[in-house]
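Given below, in the form of structure tokens, are the structures.
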Structure I
Amino acid sequence: MIRPAVKGDLAEIFALYEGARARMAQAGNASQWGSTYPPAALVEEDVAKDRLYVLERKGLLCGVFMFAIGEDPAYRRIEEGAWLEEGPYGVIHRVAGKAGEKGVFDECLRFCRSRIAHLRIDTHRDNRVMQHVLEKNGFRRCGTVYAEDGTPRIAYELPA
């Protein structure tokens, strides 16, 4: 079951992100989230703005992601390529799953597509795991966008 995150979920959400950072580092992607991303203030803002969601299985949190419909400022400029289509889109960020849980992104994707078919997402060049998951789910590489801190990200789109 996917539902909006609430303040009472924060401790478990932070634990999910901590575990994801450790697995990312082990997989050769230590720099995308470093040791502190996402910061607590951003996660709390996502909860307050009703754009952070959790995946529950048997009453336990096993996934978390940010989802919003609307323009993402980081996606206004794309280099080394172009977006596949114009128009409203949903954006997915900060996806994390509990170690050993399978299909977290698949459920996240079904949820998001049920709200809007046109989706965009980005990931770090070292995040081979996420690149594989995105491409397996039909996302197409579109070019390069830049995170708030200026680091390049591979931009992906799943057209409607």
Structure II
Amino acid sequence: MVILSHPNPALRQRAYDVDPASDRSLRALVRSMAKTMYDAPGVGLAATQVGVHKRVVVFDLEEGLIAMCNPQIVERSDELETDEEGCLSLPGITVPVSRAARCVCEARDLKGEAFKIAAEGMLARVLQHEVDHLDGVLIIDRATPEDRLAAVRRYRETNDLR
């Protein structure tokens, strides 16, 4: 699998819900996504980043691989935290992004079983980042206008895009 890079228009498309109980291709997709993520290396990857418009993400914060089907953020704290974020689809740059300090994400596993993750810190940031990808949103969209312009300039210079 190849990770798509900005400005590939596929990164801006919203992914479609999946039925993990009946879509047998999801297991192979998750295996390929995990290998691609680890090889990059990264901590999370959304299917849209590899050109597959299914609502599937994988992540591993050194506690083992988690695969989520149809993840959605159902609660966000009012408290925000700003931190530098990188993205495998925007290689070579980081951008300050404000996100909810805590969130709750609901999803389904590969068997179709529902589960919920209450997250804070880095896990909350990763969940919000990956769900954004499924909605066609990139970190530069979450940056201030000034930070976005600077990031896009650095990205173009770093990746020799004119």
Structure III
Amino acid sequence: MSRFKPVDVPPIPEDFLHHEDMNFPHPVTGEVCWGYVRVTSQHLNQPGGPIYLRAGKHIGPHKGFGIRHIWEQHGADLIRGGYRTFNDVPRFVSDIIVDGANIVCEFNAMKSHDRLIILRGRKGRVILSAWSNGDDEFYYSVVTAFRNGASNGTAVGRVEVNHGGSKT
């Protein structure tokens, strides 16, 4: 398949009726917690926390979050990379959110705690958004994921997995 040839991206299946805020389970472990952000740098003034992938929604170009947004925004590129269906989106994200994956922060693009974390893996990158649980606790939601692109940033942490996340 040519990189420059247009790719028809099939629509999101009609039977995908999950609410946008539903935490989607990891395709291998079945856990709703996909791993943990472990902050290792004093340059990032916020705590780590669990990572979740939501069903999400796609509002428009570069606006949205979760599985729906990833497929609508980056589906053609995912298909070129071998993730051929909407149902492959969680597998693609799980190929990036792996134990030891680097986390960098593009401080020059920082707006408080919004979308400042980038996971860099062999397969691509995941943008995470930090959300407060209150009492200085955070969790991280997958905003989007894509196969290419260069990131400039300061290493601030790593991903840790296999810590017995919750299935709830």
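Taken together, the values in this text are just the output of simple stated rules run on the coordinates, not laboratory data. Since this is a predicted model, take the numbers as computed values, not measurements. Cβ atoms are built from the backbone, for glycine too; each structure is taken alone.
Results, tabulated for the structure shown:
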{"quantity": "Entry that produces 1.5 once distance in nm of label points 7 Å out along Cα→Cβ at positions 31 and 79 is calculated, selected from I, II, III", "calculated": "I"}
{"quantity": "Which of I, II, III leads on Rg/Rh (Cα atoms, Kirkwood Rh), for residues 39-94 alone, largest value", "calculated": "III"}
